[in-house]
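Each structure below is given as structure tokens.
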Structure I
Amino acid sequence: MSRVGKKPITVSDKVKTRLEKRVIFAEGPKGKSSYEVPFGINIDIKDSVLQLSMDEKSSDKRLSALFGTARARVSNLIEGVEKEFSKVLEINGVGYKGSVQGRKLVFALGFSHPVEFDMPKGMTAKLENKDTLLTLTHFDKVIVGNLAAKIRKVRPTEPYKGTGIKYQGEYVIRKAGKTAAGSGAKSKIVQ
């Protein structure tokens, strides 16, 4: 059984939670969301503390694997409606940039066409530093992570020049380019 799953979750005064069957609802200053807990996992709410537990009858390994994940999802749900989550992406390359046009993100990434993404409801995007630093914020950590991963996947950072999209703080291992001797250059013969 997961050690993470056994930890209690404290709920702040700003967040209202309620439980209906296996679905937990949370509402806070940043938004409202819900999460359905898998079968075999129980939730107890006492004095603004949530505690997840597994059914003692079940010995399913898949349920044991989901126990810690379910606790993390519920914790992120409660934290997100209070504070919001954000991901920061860096766009590197000559002429590479992004823009926010209504509810769309539009990127110029060296293709013959602009790349567009629809922003989910409740998400905010902010571009800084000459439109090369994108900050995505939303109360659902999964939604922020998925959109950031989709954007990064369009033009991942390549290892030679370092152009492309990467997460802020991500370390990309750079490779050395070809040297003159190895690229077939003619060497001079000195007599």
Structure II
Amino acid sequence: MAEAPKHHIVYGNIKDFITGEELPDTDDERFRQELARFLVEKKGFNRDEITPRLTIPTCFSGNKVCSRIDFLVSINDIPFMVLRYGPGSIVTRQRSAVAAARVLKDRMAARAVATNGQDAAVMDVITGKVVGEGMDAIPSREDAIQILKDFNPPLLSEEKKEREYRILNAYDVDMCSIYRAGPPG
């Protein structure tokens, strides 16, 4: 079973909607489970098209970070959409969601979603621009099939990939551990 971060209240265990795995029951995990249910029940994706809890490890300037991708949605094993959940403002998570969608797999996903479980921003991964706002703007399975028909993602150079990894690292660095360590020197 996955561990909950130490700063979360754990109410017990919750069953993962996608995998059936037992997870720590936190407020954030409850939102993630509602998102999974939303993707299946409202947006028409099959459970086996949704991969939860992926991570992207990075290390820059001594900052080791493991960026969490809450959900990767694929159609016929082709990455379509990355969803990153976090409480509060979604604007601050948009760029890191795009970065994750660009480097998560061998082929970039077409869409990235930053969401707090109540609101969402949907971004075109190639341009990085917001193409939809609100939970209803999250593409359905039918939308995904149409989008992927015309989606021909560019291959990122190693230099561009590194830039995306740096963005993930900078956005997701755990400042709590820096503060706990105390002031330098």
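Every number here is computed from the coordinates shown, using simple stated rules; none is lab data. Small disclaimer: the values here were computed from a predicted structure and weren't measured. Cβ atoms are built from the backbone, for glycine too; each structure is taken alone.
If distance in nm of label points 7 Å out along Cα→Cβ at positions 138 and 154 comes out at 2.9 when worked out from the coordinates, which of I, II was used? The correct label is II. The greatest value of distance in nm of label points 7 Å out along Cα→Cβ at positions 66 and 146 among structures I, II is that of II.
Kindly point out which one of I, II the value 0.65 was derived from, the read-out being FRET efficiency 1/(1 + (r/R0)^6) of positions 10 and 98 (r between Cβ atoms, R0 = 35 Å, to 0.05). Traced to structure II. Each of I, II could give helix-only ellipticity at 222 nm (-39500 (n - 2.57) for each DSSP H run of 4 or more, over all residues; to 500), but the derived value -7000 comes from I.
If semi-axes √(5λ) of the Cα gyration tensor in Å comes out at 26, 22, 14 when worked out from the coordinates, which of I, II was used? Computing semi-axes √(5λ) of the Cα gyration tensor in Å on every structure in I, II gives 26, 22, 14 only for II.
When distance in nm of label points 7 Å out along Cα→Cβ at positions 42 and 114 is calculated for each of the structures I, II, the largest result comes from I.
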